[in-house]
Structure I
Amino acid sequence: MQQVTLDQSIGLEGINVFNGRNNIVRFHAAPQNTGRVFVVHGNMIPADLEHAIHYRWLGASTVALEGTRHRAVIVEHTLSALYALGISNVYIELSDGVCPRFPRSVSKIVDGLAGHRVSQDELQHEVTLNPGATNGQRTIEDAERGDRIELWPIAGSQIWYDAYYPHKAIGEQQLEVELTETAYKRHVMNARAPFFVPFGMRWLLDTTSHIHGIRDDNALLIGRRSDVYPLNKGNGRYPHEFVRHKVLDFIGELALTNQNYVNVLFRCQRTGHGFDLDAMREFITRGVFVPYAEKKEHVA
């Protein structure tokens with residue numbers, strides 16, 4: 001599979017959910033082997049595990065990239081869309097250091113960039129499971145919290161995700177999805193990030209939307225634990241949206257490894273950003289993945 005960039009620069013406007021103001025992300029073509037690089041006030045920050053941190057602020061839990069002078073925040077959603085589209089080399093310029101939130105999650109990014117991809121000469125970095133890795137090496141878990149990721153060989157690549165949150169509107173949710181662009185567009189890209197409405201007070205959310213930018217179309221609104229359904233108005237419900245967004249997040253975290261996975265099944269149970277980042281670092285350290293071409297030569 002060849003590396004991919006864009007044929008032109010593309011800007012998309014959304015909302016900064018930390019202050020409710022409009023902000024912009026601009027995607028620019030990048031040379032071969034550049035990777036995905038965020039640009040914040042002229043400071044370039046590679047989108048990789050070395051720069052990634054689990055970022056918390058005012059109750060928000062997200063992934064950020066630490067640069068020498070600036071930080072890029074909420075990068076997992078944007079990276080998820082880029083990874084699903086196979087865009088491997090791109091500069092991602094943020095107007096204020098925060099990736100915009102859009103209606104219907106990342107569908108605006110997918111629709112906006114899909115028709116502007118161009119192939120480059122170099123090949124993408126494809127890996128598969130090391131045939132010598134044991135079951136223990138292919139499993140990372142936090143027994144106390146119940147977080148767990150297992151890796152299994154499979155024809156094609158898939159994510160099986162088991163999510164749980166002790167709330168009637170969420171509960172236990174499962175999703176099995178292929179790691180392909182088609183499946184991403186069908187099952188994942190419209191899944192909004194959850195937002196837990198304080199005390200379930202919908203009126204408070206509406207009257208303060210100019211401060212935070214959280215709305216029906218860009219967030220899955222979760223109320224009190226006794227609420228059976230999300231608080232979103234109209235026809236905004238999307239079956240099992242919570243777990244679909246967890247898969248969206250996880251794909252964004254896979255993008256930080258700068259590897260394409262061939263014949264790998266990711267089985268995730270109740271994981272979060274911090275666990276996912278640490279687990280992928282540990283899997284790489286353990287040598288669980290090997291170049292795909294190398295394995296084909298070995299089998300032959």
Structure II
Amino acid sequence: MAPRRPPDILRKSHAHTAGRTRSQEQLELEAALDEAIAEPRSEHALLIDLDGVVYRGDEPIDGAAEAIRWLRALGIPHLFLTNTTSRPREALVEKLAGFGIPVAVDEIQAPADAAAAWLADKGFRRLLLLVPETTAAAFRDFTVTTEQVDAVVVGDLGRDWSFDRLNTAFRCLMQKPAPKLIALGMTRYWHAADGLQLDTAPFVMALSHASGVEPIVLGKPAKAFFVAALARLRVSAGQTFMLGDDIHADIGGAQAAGLAGILVRTGKFRPADLTVGVTPACVIDSIADLPAVWSKLVSS
């Protein structure tokens with residue numbers, strides 16, 4: 001079942017005052033999203049991470065296509081939830097199609113589109129973008145500049161990070177009044193084709209620590225990102241599972257939003273993940289095992 005068009009979950013207006021802290025803004029965003037879930041359906045639902053769960057790099061996870069077909073055959077409401085900022089949703093649709101998994105753009109929730117909607121609603125027009133060129137297309141209606149910046153938007157630049165880019169962002173954040181620091185997710189690292197690779201969070205935290213500006217997170221593990229997905233599917237947190245390979249961003253973030261987490265032993269999973277104080281509802285070898293455990297999960 002395809003998700004409905006998102007309600008105005010990231011477009012609710014809130015008056016700004018000079019003394020407002022970033023944490024207050026984050027809490028207000030979460031409260032607005034909570035209100036967006038009106039009369040949730042009683043069905044169990046599933047949120048699915050992409051990289052590390054459905055595919056790893058440019059290779060599909062064995063059995064992923066079959067598991068997605070099983071979900072659809074049973075009519076289980078689901079949505080793909082990703083922190084990927086290295087490519088737009090349209091490119092992800094094309095990639096999934098190549099793995100035999102047909103997906104519509106609106107079945108994928110990604111941080112860049114959520115951030116663009118939020119910034120537009122707040123009236124922020126002047127941005128410093130630290131995102132790949134392909135992702136920058138989501139911000140085509142904004143002015144990209146280093147002067148009188150309204151917001152610094154940080155995604156996964158991968159090997160395009162440099163001291164000069166970080167320092168430019170730092171200088172922008174030190175302007176008065178300070179711009180917003182927008183994090184397109186807070187994933188710490190991911191599993192690239194050649195091994196583990198730093199993701200967005202370390203760079204966001206470096207900028208936040210240096211400037212004193214608290215980030216506004218529009219991606220996993222922020223509660224608002226999960227609640228936005230629930231609102232799109234019109235389901236409740238208590239009957240929704242998050243399937244992911246990241247013990248912190250996927251499982252910990254989902255649990256903080258009231259969902260249950262299913263951890264897969266693919267992607268970035270490491271055995272040590274089971275000792276960090278986050279306890280998944282279930283641990284399975286891969287998404288291919290989901291059909292075998294689903295009935296037990298929803299009946300427990």
Item checked: Structure with the greatest value (metric mean count of other Cβ atoms within 10 Å over residues 102-109, set I, II) -> I
Check: Comparing structures I, II by distance in nm of label points 7 Å out along Cα→Cβ at positions 78 and 262, which one has the largest value?
Finding: I
Margin query: As an exercise: mean count of other Cβ atoms within 10 Å over residues 54-61, calculated from one structure in I, II, equals 17.2. Which structure is it?
Written below: II
Check: -6500 is what came out when helix-only ellipticity at 222 nm (-39500 (n - 2.57) for each DSSP H run of 4 or more, over all residues; to 500) was calculated for one structure; which of I, II is it?
Finding: I
Checklist line | Rg and Dmax of the Cα atoms in Å from the coordinates reads 18.9, 65; which among I, II | finding: I
Notebook entry, point to check: A value of 1.19 was computed for Cα Rg over 2.2 N^0.38 Å, for residues 158-285 alone; which of I, II is the source structure?
Noted result: II
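No value in this document is a laboratory result; all are computed from the given coordinates. What you are looking at is a predicted structure, and each value in this text was computed from that prediction instead of being measured. Cβ atoms are built from the backbone, for glycine too; each structure is taken alone.
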